[in-house]
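For reference, the structures are reproduced in the following blocks.
What follows draws every value from the coordinates through simple rules; no lab data is involved. In this text the structure is predicted, and so the values were computed from the model without any measurement. Cβ atoms are built from the backbone, for glycine too; each structure is taken alone.
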Structure 1
Amino acid sequence: MRALRKWTTFAGALAAAAMLAGTGAPASAADATLKIVFLGNTEDEDYDGSLVFKDFVEAQSNGAIAVEIYPGGQLCGNPRECLEALQAGVIEIHMTTIGGFGNLFPEIQVLDLPYLLVDDRVAEKVFEGPFKDQLRVGVLERTGNIRLMTVTNTGGWRNIANTKKQVKTPGDIKGLKLRTINSELQIELVKLLGGSPTPIPWPELYTSLATGVVDGSKNGITDIVGMKFHEHVKHITLDGHAYMAALWWMNNEAFMGLSERHRQIVHDGFAHLRNVTLAFPKRRQIEAYEEFKKAGGTVYVPSPEEKAQFVEAAAPLKGWYKDKFGTEWLDKFETAIAAAKADLAEEYKTLN
């Protein structure tokens, strides 16, 4: 009865949100309705990518597929609740960060191991290559009904930002209370860097920064400015310790229930979504950095020697991961990174 009441309540919230959202066509006007749910707001790239996906899928299917977009936690308030709804088929599409999916597939934290991905080009090659397919198969086998559709970006790169002082080396982090997501790996990383990890839900972070519950966080500049964190955060160190990957999941029964042609359209729709969500953080960070500086913020780029100190301090985290989860996914990830770097090296040879 508890589960029935839970999903009855969820269904009621869904109906109410549909009336308010105004982003989807009535279900009766289409053969299938895909509800996209994510926790970000309408100002970020996740929403822009969803709009492009909606436009493409509805147009290419000639209205046979309707797409409804529910940002800002309208239908579920945290990753666990949203993933339960996704598995149950109450929603069809959901986007999580790496940490947000860790409870269902803990090995996925390999993507958050610091300093393995070195830049956008390497990251984008890794997440569009065979590794993405391996991850899709692995997660589908584990969960039974959650299918990885694409991996995009949601905010650039994680950097160390705080309200107190300019951080140049790990030694400067000592004593800082840094907000983390509720992820073992993220908590261990802050400890290794000398800080005090403090898990805080995303919606509570602004108030936590304002009241001193935390001194800083590990976020990209577009998130910092978009969420007004720069009203309190005044220092950013561009150590680039993690790529802010966005994992777009779909209920596998909903996907396989589409016709072959419609599955192709949805697949292509996610390719268009990916293009948008990869490009927008790069574009928006230009104004975001200017806005941050205008508000009195300072941006520091570590020297190669200083960056090496961060890498060295975080190095034990790889051993921590191996002890917890073995080497299977670390080996796959590092193989994909090496292949991406090799592809780029061959590309650069054409410049000579």
Structure 2
Amino acid sequence: MNLRNESISLLLSLIALLCIPCGIVIASVAVRRLRSNRTIPFRAVMGSCATAATITVAITLIISLILKATGFFDQQFYRPSARTYGALTELGIQPENVSFSSADGTKLHGWFLRPDVEPVGTVICFHGSDRNISHTTRNVYWMTEHGFNLFVFDYRGYGQSEGKPDRNGLVEDSAAAVDYVLTRRDVRPDRIILYGQSMGGQLALNAASLRLDVGIRLVISEATYARHSYHLSDKLGQFGPLWLVKWAGWLLTSDKYSGEKAIASLESTPVLLVHGTSDTGVSPYHSQRLFGAASDPKELWLYDGAGHLQIFNQPSDQQRLVAYIKSLLPDAFDGGGDAAGSDPTDKRDTE
């Protein structure tokens, strides 16, 4: 799926919706004509079709407003959990528990993890829409094995953080995470990397956009969406009959704080976009659209056949990312970590 195809899909969903009442009217007219042998004026038929279509569109909008009001739309973006998923036990680690505040005073929780060597830099991880850091950590802990500090945190409503998730709040939480890390004496402020996964990629881009003056070295956005409206319409298209109302979901969804707007404002901040071509959680066209909106320096890594957040499971792919990060850090190859066997100029699956 690409943006053009998705736009066509939105149009087709509206056309298909309009065809239903019009088809019913035409079929009803045909039956009446056969029974009475009377000709019904074409203008009357078209008027009845227009009335039926208008009523159908109105009903669809009402249904969509109900779905929005009951939180169904928000559930496609935010699925928080306070459950403990066992990453600490599984990995055998004892991170530093961190508490910090968002701009509105909401208390947030995070973990700060250190490598066994002198840190190369600090990676701030922005997790996706599901679960919390007790799950996410197992997927990003490998960063510490390559010499990076790792800060993982939960947005409001997730894990041990206070509050309830909403778009404005999560963006504020993301900027607050950057602010917190910069206050630490054990962090070099000239070696900060933001790494967002899925929804977290959009939040990482927004955090970087709000903190242009702090000198973030790189923003990594893995499998994220360019616009909220298109991502919601993608999701509605996966719910069978709701395909018919995806155009209304698109119409009712704001694109405030979209990744596309944020990435366009970064200008000189390097951005790396990563996506699997078989991703059904977030369609790959979103990263392609983000890439088009970004300024240089930028890179897009597409991994053939990879699904949602399945790319950095292999050591070779981890080493490739580490080597690329280190190529952007001052004197990073003189520091800790191990990027042996990696090549930051490898372009075999890069656009």
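Brief remarks follow.
- Which entry (1, 2) yields the derived value 3.8 for distance in nm of label points 7 Å out along Cα→Cβ at positions 95 and 319: 1
- If FRET efficiency 1/(1 + (r/R0)^6) of positions 87 and 215 (r between Cβ atoms, R0 = 35 Å, to 0.05) is computed and equals 0.45, the structure in 1, 2: 1
- Comparing distance in nm of label points 7 Å out along Cα→Cβ at positions 143 and 327 across structures 1, 2, the highest value is found for 1.
- Computed -15500 for helix-only ellipticity at 222 nm (-39500 (n - 2.57) for each DSSP H run of 4 or more, over all residues; to 500) - originating structure among 1, 2: 1
- Ranking 1, 2 by relative contact order in percent (Cα under 8 Å, 6 or more apart), the structure that comes out highest: 1
- Origin of the derived value 1.10 (Rg/Rh (Cα atoms, Kirkwood Rh); candidates 1, 2): 2
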